[in-house]
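Engineer: So, here's a batch of structures to check.
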Structure P
């Protein structure tokens, strides 16, 4: 089913946007591609104020309604810094589209706005990580211009690693 999609930069002070952001991130976290676990009550209560307190954070929302009553997509971004370029970079931290709205290029529309905002911030690049089994997302990212990171092909591609700090 095709819908008219409205893509906007999230206003963390707008209660409709705040509720949409939490609902969409919780849906993503609950999905197997997001780890299969819903957000904690703490994360649900503190997420929007914590993002709003960080000037390096921004989010993009997609709605299937003109009045923002039907949220369908989310991208959360965190600005970092490229030491090699001595310029900001933007990490695309979460990309989520509700299951019933996938396949309509909503992710592509949201990433276009993410890129526009990154350019306004003077960023030299966008970064993101994708699970190797998430071939649909990888196809989207390649379609909009992402490629795996490498400095020298002889050294191989970079891998994303993490270490939890309990």
Structure Q
């Protein structure tokens, strides 16, 4: 969904305000923790390179290269995203991820308040992730859970009221 970097009509913030007007009990945001939205080409390329290098490293540690599941993920999800992020500009670039801090600001501006997750839930998630590989990391930061590979945050999950 385009934002203020593409059009003067900020559809992202409009959608969040509309969702808030519905008075939901909880809204969750799960987003890749990388800025492919507003950055000019070269910084966007470098950020995408660093991000997807960590994604592929995590795949190497958990799925063999000949695994059909891995091939499907690489072809159907990752390749499409990477091409769009690197090769497209303006309205043609539809993969416009934003970092956790930007989503936090958007949610607060829309009138939401952060709803931190229970320590019991966080401990359970950590236990599940350890079953895959000890190089996957989970950390809580400003009411959000950051899922990553080694020292690189890849996905951020947050809950809002």
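Engineer: Which of the displayed structures (P, Q) returns the greatest value of mean projected area of the Cα convex hull in nm², for residues 17-88 alone on calculation?
Structural biologist: Q
Engineer: Turning to a different aspect of this structure: For mean count of other Cβ atoms within 10 Å over residues 33-40, the calculated result is 13.5, so let me know which of P, Q that is.
Structural biologist: For mean count of other Cβ atoms within 10 Å over residues 33-40, the value 13.5 is produced by structure P.
Engineer: Thinking of P, Q, which structure, once Cα Rg over 2.2 N^0.38 Å is computed, gives back 1.05?
Structural biologist: Going through each structure in turn, the value belongs to P.
Engineer: Taking helix-only ellipticity at 222 nm (-39500 (n - 2.57) for each DSSP H run of 4 or more, over all residues; to 500) from the coordinates of each of P, Q, which one would give -10000?
Structural biologist: Corresponding structure: P.
Engineer: As an exercise: mean count of other Cβ atoms within 10 Å over residues 25-32, calculated from one structure in P, Q, equals 17.0. Which structure is it?
Structural biologist: P
Engineer: Using relative contact order in percent (Cα under 8 Å, 6 or more apart) as the calculated read-out, with 19 as its value, let me know the right label among P, Q.
Structural biologist: P
Every read-out reported here was derived from the displayed coordinates using simple, explicitly stated rules and does not represent laboratory data. Keep in mind that what you see is a predicted model, and the values were worked out from it rather than measured. Cβ atoms are built from the backbone, for glycine too; each structure is taken alone.
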